[in-house]
Structure 1
Amino acid sequence: MPQQKTQTKKVAWDTRRSEISRAAATLIKEKGFNGSSMESLARKLRIRKATLYYYFSSKQELLFETLIEAVGGALSRVEKIAKSDASSREKLRLFIIDHIESIVDHLEPVTVFIEEGRFLQRQYREKYVVMRDQYEKLLRAILTEGMAKGEFRKVDPKISGLAILGMCNWTIRWYNPEGSLSAHDLAVQYTDLIEKGLLLKGKKK
């Protein structure tokens, strides 16, 4: 029984931390990291600031948790895509679809990940950079593999990868979740544009 109670408490703890993290993402997206405070977040959540510090030791830790929530699941999914037996073209298509859907489904934390990560202090920033670089490396690996297999024309994988991510990430600036364009439809259009720039002649369908 004690072990079960401990597990129940941990689930409740993690759930509450996640709720706070999402609320923080909304606030930071609206006001920016420097324009947000633990006090304003406590007011938004209608809790005491002391309660907030019970779950997070600092605003830096809260920002880091928000960033991890944005990228953690996406990273594991993209790793599976990159290691799959699919063609490089299919891997790229799946990568873009997952990336766009992740942005749209988690618009606020992803916006914070893209825009506010630079404000992390060193102890958190180093972990953040490792995850960000790992994600970008997986995309470059897909592009490099595609070139080696003759599916993609020869391009600089680093520049091409950054260009793809830049185009996709700009979605945070203009996408309206209540509009007529779904995340999947948007991803399909992006994929078509990117493929036409990468595929060798005779590979297009």
Structure 2
Amino acid sequence: MTAPSSLRHLAVATGRAVVIRRKHPSDALDDYRWRRDPDLARYDSREPLTLSFSEFYERFERDRLYQDPTRGSFSIDSPEGEHIGNVMYYNADEDRESAEFGISLGRDSDRGAGLGTEATVTFLRYLWDASPFRRIYLHTLDWNQRAERCFRRAGFDQTARVFRQDQWFLRMEVRREWWLMWDMEGRFAPSATPSAPPPSLPAPARPEPSGG
């Protein structure tokens, strides 16, 4: 769905091919459709949404207007204003200065084209500037190699394998100081090649227990 031009004022970060902005009521229908999509649910290791739209919209508006301080959800738009996906942080921990990262692109045609990497890089720049986080981590299914490549290009590196919900996940993370240094070096510029990944972060000797 194409977002109204009036939503430009909600933008928090802009990349070459994506705009990250705050959520708006007009996003609800796209979000509802994507949450009901079995293929997208499989990538997120969850069941497709079964709520009615009215039930979903009530929850959507409550979350949008009264956001939990430990999480923040944003929309991803194309430069033309089309709503193409969502990006978020959650499980924010003030003491550990960390948060978990999540991203979803609604259409399969937008995946594998570099938009996920650019949205991740653009959102990380925003988080480092606007939040106290010093470490951002994520969990991605170990069979989702396309997502793993995307996250590695955006600066994440694997730190553990986690078994939960009867599936194996890769835990990946990035740290503020390293990431900002790589960004200053131009590692995440559009012309940068992904052939030389950033130095690996120290990894635990054994997989961590589930729930991390």
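Each reported figure results from applying straightforward, stated rules to the coordinates on display, with no laboratory input. Treat the numbers as computed from the prediction; the structure is a model and nothing was measured. Cβ atoms are built from the backbone, for glycine too; each structure is taken alone.
With FRET efficiency 1/(1 + (r/R0)^6) of positions 129 and 169 (r between Cβ atoms, R0 = 25 Å, to 0.05) computed per structure, which member of 1, 2 shows the largest figure? Intermediate results must be reported in sequence, preceding the final value.
Numbers: 1: 0.95; 2: 0.30.
When FRET efficiency 1/(1 + (r/R0)^6) of positions 129 and 169 (r between Cβ atoms, R0 = 25 Å, to 0.05) is computed for each of 1, 2, structure 1 gives the biggest number.
Between structures 1, 2, where is Rg/Rh (Cα atoms, Kirkwood Rh), for residues 81-160 alone highest?
Going through 1, 2 one by one, Rg/Rh (Cα atoms, Kirkwood Rh), for residues 81-160 alone peaks for structure 1.
The value 25 for percent of Cα pairs over 33 Å apart was derived from one model only; which of 1, 2 is it?
Structure 1 accounts for this read-out.
One of 1, 2 was used to calculate P(r) over Cα pairs in 10 Å bins from 0, in percent, for residues 49-120 alone, giving 19, 37, 27, 12, 4, 0; which? Write out the running numbers ahead of the final one.
On the way: 1: 19, 37, 27, 12, 4, 0; 2: 17, 38, 36, 9.
Comparing all candidates, it corresponds to 1.
If you rank structures 1, 2 by relative contact order in percent (Cα under 8 Å, 6 or more apart), which sits at the top with the largest value?
Details: 1: 23; 2: 16.
That would be structure 1.
Starting from the value 15.9, 53: which structure in 1, 2 was Rg and Dmax of the Cα atoms in Å, for residues 17-88 alone calculated from?
1
Out of 1, 2, choose the structure whose coordinates give helix-only ellipticity at 222 nm (-39500 (n - 2.57) for each DSSP H run of 4 or more, over all residues; to 500) equal to -25500 when calculated.
1
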